[in-house]
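Student: Down below are the structures I want you to see.
Since every read-out is calculated from the coordinates, none of them should be taken as a lab result. What you are looking at is a predicted structure, and each value in this text was computed from that prediction instead of being measured. Cβ atoms are built from the backbone, for glycine too; each structure is taken alone.
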Structure I
Amino acid sequence: MKRVVVGLSGGVDSSVAAYLLKEQGYEVIGLFMKNWHDDSVTISNECPWLEDSNDALLVAEKLGIPFQTVDLSEQYKEKIVDYMFNEYEQGRTPNPDVLCNREIKFDVFMKIALSLGADYVATGHYCRKGTIQKDGKEIFQLLAGIDANKDQSYFLCQLSQEQLAKSLFPIGELTKPEVRDIAMQLDLVTAEKKDSQGLCFIGKVRLPEFLQQQLQPKEGLIYEVAANDKIYSQEIPTFSSLEDQLAFEAEGISYTSENGKVVGKHQGAHYFTIGQRKGLNVGGTKEALFIIATDVKTNTIYTGQGASHPGLFKKTLLVKPSEIHWIREDLSLKNGETMEVMARIRYRQALQKATLYQFKSGLYVSFDEPQSAITEGQFVAWNIGDELVGSGVIS
């Protein structure tokens, strides 16, 4: 009997994952990760992790598996929360969920599980793991979940071969309704529990309030840039190389106060992200205002009216050399090489046709169609078919 430690989160997905593994004959241990209890940064008056750990305990009792709680709040604060504050301060928008998987669940947590003699770690992610042989070597694949509506492979886009080797995703072959059905039949306390929202494992977080506890508010101006501003009809220079052209396309537009008119004030550019339309509190425009750029140095926000404003769209992005990550290291590109892929820049976005161009300066991802709200600090992930083969931080 192989031993598997399941990250029981107190939700329906990990509950059913534990049940399925037990049915398959594994020796299953449930482990709840407590990732937050820093009262200096209050998150909300509710204490969701207590409720969640309680639900996880009830599920473990029902399934007849051993259960314990591990406190990872120190590592979580250092690897996730401090990183988030730092990124927002620099005007970037991090993705805590992708990071939490790479740094906490499949690293710190995995090491604890292996120290308990586990052969594998399992989670309730909607994705699948494949195995192929290549040159006499076993290679692990990260495949999309069967439920296209719930596929969560994007959140695991930073995993390595070593991490995948030790991972199991029991519900990847199921749809969400099937998972709920199993939980109902077993009469699990989590059967009808709503899916958790907010920061990975912290629970009910309102981001601006969370950030304000570390990043001081400072008043700045909001500008509106007209869709027909001359900055959008500038002549495109001629390029001496493809790399120069891609660099130009990835650079994006640098706005100044001359490009727009003042339409309001904000409490800190570092609280906002590109593509955002809520929380600006500027009225009186025909269409909703979307953020097209932020500048934390001058503490300025630039906006445009409507979801089709030209300032929202860009075709190309750059991933710096140190931020390029291949799950399939055997497919990684050498300088000068290209690859056609399907890529996405956020969770739940439909995959888009794109080409990867590898240069010494980094990896350019050039989409066939311009993409809305390409955001620095977020992750781009690329697929071949239903296999996610690599990812990187948008720079």
Structure II
Amino acid sequence: MNTDNTSLKLEKKFKEAEDFLPLLGTDFVELYVGNAKQAAYYYQHAWGFQPVAYSGLETGRKESVSYVLQQGKIRLVLTSPLQPEGDINAHIDKHGDGVKFIALWVDDARKSYEETTKRGAKSYVEPYIMEDENGKAVISGIHTYGETIHLFVERNEYEGPFLPGYRVWNANVETKDVGLRYIDHMVGNVGWNEMNKWVDFYAKVMGFAQLVSFDDKDISTDYTALMSKVMSNGNGRIKFPINEPAEGKKKSQIEEYIDFYNGAGVQHIALATNNIVETVTALRDRGVEFLYVPETYYETVLDRVGEIDEDLAPLQELGILVDRDDEGYLLQIFTKPVLDRPTMFFEIIQRKGAQSFGKGNFKALFEAIEREQDLRGTLN
């Protein structure tokens, strides 16, 4: 585990952010899932995540079981219930598999809780200490959109594999990682006219700054539209775009998400790589499905974005999108939903200087999503 105290080393990139916490990075993302053992197998073998820790009956935990996997700085926790009824079952019944906790790594979980709750955050859990033979950690938490929770994790006095109550998980089969490095951003979908409410929440309650705003003129096709604003903490390690539906001729992807998730929640997690061609090739070879991009996209992409380091042919063959801003360019691609419900998916992103989010690709991306919606019969 990385237990060093790094807050003093972090440069503040976005001066508009009040940044009073501060946040050191994403500690982990925890999903409630119907079958954690099988979900862990999927993320190991399809995505190349490595087994880290386990908690369940063998560790004295009677109500639920959790598997912890990691790749680069990305840590996933997959949790399933062991008993009928209860909060985990209710969450899965209502939402399907989905993100429950976005845990943020902090120096001081008590101060993070105090600073956010006094600014209006609804308490999820007051600060408490978890402790075992490997040391102690302090956890606290607040509510955010839907049933999503932000946990504050203070772990600079803990040396174990994950958190107290977990033991090292040694899987019988080794899998090779695919080059994923860290979480670039996580996108939340909220309901009609709720975007600004949650933008204000991140600004006032958590000290974030708004980086960019997209309206229905930026993000629309002939049929559907949405609006989005991107919030970031001061050092730029935590970025949360917030989407809401906009009026269109047909049902947008945000409306489809809200319908099937039964409320607001995490739409997608963007994972960064240093070589998107190698990463996507490995993922595709292991069965991960990506959205289809028509070949016509590549006929004009270099006219729009200019010269890039990569050959266009492998990008076209894999369906990787390209966009440029004033600071450089980026390459990105989106999976199909990774769950049976058309809710959560992943983005793979490689930044070559660009700090934006692929505005030039929105039309092609949304048309690709609409094709999938049409196949599911949820576009009308």
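Student: Given a value of 3.3 for distance in nm of label points 7 Å out along Cα→Cβ at positions 292 and 340, point me to the structure among I, II it was derived from.
Tutor: Traced to structure I.
Student: OK, next. Which structure, out of I, II, was distance in nm of label points 7 Å out along Cα→Cβ at positions 164 and 228 derived from, given a value of 5.1?
Tutor: It must be structure I, since only it matches.
Student: Also: Quick one: Rg and Dmax of the Cα atoms in Å came out at 20.3, 60 when computed from one of I, II, so which one is it?
Tutor: The read-out was computed on structure II.
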